[in-house]
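Take a look at the structures listed below.
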Structure P
Amino acid sequence: MGATPVSVEHTTYNPDAVYLSWEVDGKFFGDGREVALLEYIYARPDLEKLRGNPQKVLQAIDDYGRSVRGLINIGSMKGSIVCDIIARHRPAVVLELGGYIGYSAIMFGHAMRQAGGKQYYSVEKSPLFAAVATSLIDLAGLRDHVRVVVGTGAEGTRRLYEEGKISRVDMAFFDHFKPAYTDDLKLCERLGVVGPGTLIVADNMVLPGNPRYLEWVHASVERKREMDKGAAEKGNPNLQYRNQSISSWEPSGQEDAMEITECYGIED
């Protein structure tokens, strides 16, 4: 199969990076905390120092998550792994499905820009979350490199493809509705958005887990052809993948893992 795309196995646990509990009154997001985050950041006395500085904006989001209310973003521990992958792979175009409040788009968009990349597309289903993300991305000085698209993973991917914004991406990051991972990857395969040379980083392989997605990316070409015969959503089973699982921690302090999948060829 050849070398795996990255060699990191895990990050060091950092207790100082842990947020407050995600769950508040039975809710994990969408209870006003996202708008409160925006108000918190724009009310900070050091706001002018945040402008045009992605790292300081990320620190401000972390401050909120650690002192006011927990957030369901990727956090600094897992995020550092993806930044390392971006520095090594040097993607020119990145597609993110699941933007939430823009934490990963700021972190990874900045890493992509530092590595010489051109464009980071972040697809977010919630118009409210997308608006928060857009404001924070602008504050971080990444407006020219990071674009937020409102829609489901499939809707956003199709729109970007049909508009000619993406044809083949160098990297995709999946952190959206977990049951949609497999079908959205298959859509990317059908459109040719994912192909040889693309890396796919899929989050939350432990929390909550995604056996259907793992089955697809780990299956042989022959097995995927069989799986695709009766599937409602078909992919390109001829794409050849190699994988690595990387363990790390959520901002909640819970252990999780990401699946790193490299498309390295097409079998005839």
Structure Q
Amino acid sequence: MPEHIPSQSPSAPGEFAGHGEFAGRVALVTGAGQGIGEAVVRALAARGATVAATDRAAAGVEALAAELAGAGGPGRVVAYRLDVTDAAAVDAVVARTEDELGPLDLLVNVAGILRTAPATELTDQDWADTFAVNTTGVFHTSRAAAARMAERRKGCVVTVASNAAGIPRTGMAAYAASKAAAAMFTKCLGLEVARSGVRCNVVAPGSTDTPMLRGMGEGRPDAERALIDGDLASYKNGIPLGRIAQPEDIADAVLFLASDRARHITMQDIYVDGGATLR
């Protein structure tokens, strides 16, 4: 059984209704222990949502839930340990979220991993691991959440993919392919549940200041400049806006798509990459 890490004493669903744009709504965010997932949790909680913050590593979401509980903001955050590659665990956490926090209004798929290598040198394990998290994980969570949302005839799924899903990148074949698959799955799901009033959209970030990106730079002092300028030898465009995105930039796009302001938007993807893909 997935472990539930309470951020405060148990309470009845809806007890912490809060105030703000997402007051009274329940969200589940995967990959919430750091980076974009953490930024999404913070933004939702600041706007009154009750958020199930999930991650395979419990420490990050546990610390986040405790911090936001102590800050006394309008929302509420509860931490759950969750490995999105485990279908049974996903089903259990979604059910538990609804039992403890209330009916799920929003799912944000952020959990992801990156394994880089030339396509001819990728190992079977690297390929399998990448798809297990980035694609199959999105399938597991979306299937569990969307089925419940469709029954209630309301809800929203937002999948955080990557601009690499729409443009070839050297050394990133597994990552790009897995994100492209996750994005198309999300759109197909959106088509199937549209008549039930459930919306499904994709946010595709470019280079964003997260632990994943910093790991790619391996501490090189010129890493950020190289991303902004691009690299002709590897066919990589630079960033026309001249800056690396912050996680909050991506969270803002997620919250827009999750909000009533986007009530007539579904099966779309928003590239938040400073113009890097020239779309």
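Quick check for you: by distance in nm of label points 7 Å out along Cα→Cβ at positions 114 and 226, which of P, Q is greatest?
Numbers: P: 4.5; Q: 1.2.
Of structures P, Q, the maximum of distance in nm of label points 7 Å out along Cα→Cβ at positions 114 and 226 occurs in P.
Please state which of the structures P, Q yields 23.1 when mean count of other Cβ atoms within 10 Å over residues 170-177 is computed from it. Write down the numbers at each step before the final one.
On the way: P: 23.1; Q: 20.2.
Label of the source structure: P.
Where does the value -0.37, -0.43 come from, among P, Q, when log10 I(q)/I(0) by the Debye sum over Cα atoms at q = 0.10, 0.11 Å⁻¹, for residues 138-233 alone is the thing being computed?
On the way: P: -0.30, -0.37; Q: -0.37, -0.43.
The read-out comes from structure Q.
Ranked by distance in nm of label points 7 Å out along Cα→Cβ at positions 42 and 162, which of P, Q sits at the highest value?
Numbers: P: 3.2; Q: 2.3.
Sorting by distance in nm of label points 7 Å out along Cα→Cβ at positions 42 and 162 in descending order puts P first.
Could you tell me which structure in P, Q was used to calculate relative contact order in percent (Cα under 8 Å, 6 or more apart) as 21? Present the calculation step by step, with values, prior to reporting the outcome.
Details: P: 21; Q: 18.
The structure behind it is P.
Comparing structures P, Q by distance in nm of label points 7 Å out along Cα→Cβ at positions 122 and 202, which one has the largest value?
Working: P: 2.3; Q: 1.6.
Structure P gives the largest value of distance in nm of label points 7 Å out along Cα→Cβ at positions 122 and 202 among P, Q.
Throughout, read-outs are computed from the coordinates displayed, never taken from laboratory work. All of these numbers come straight from a predicted model, not from anything done at the bench. Cβ atoms are built from the backbone, for glycine too; each structure is taken alone.
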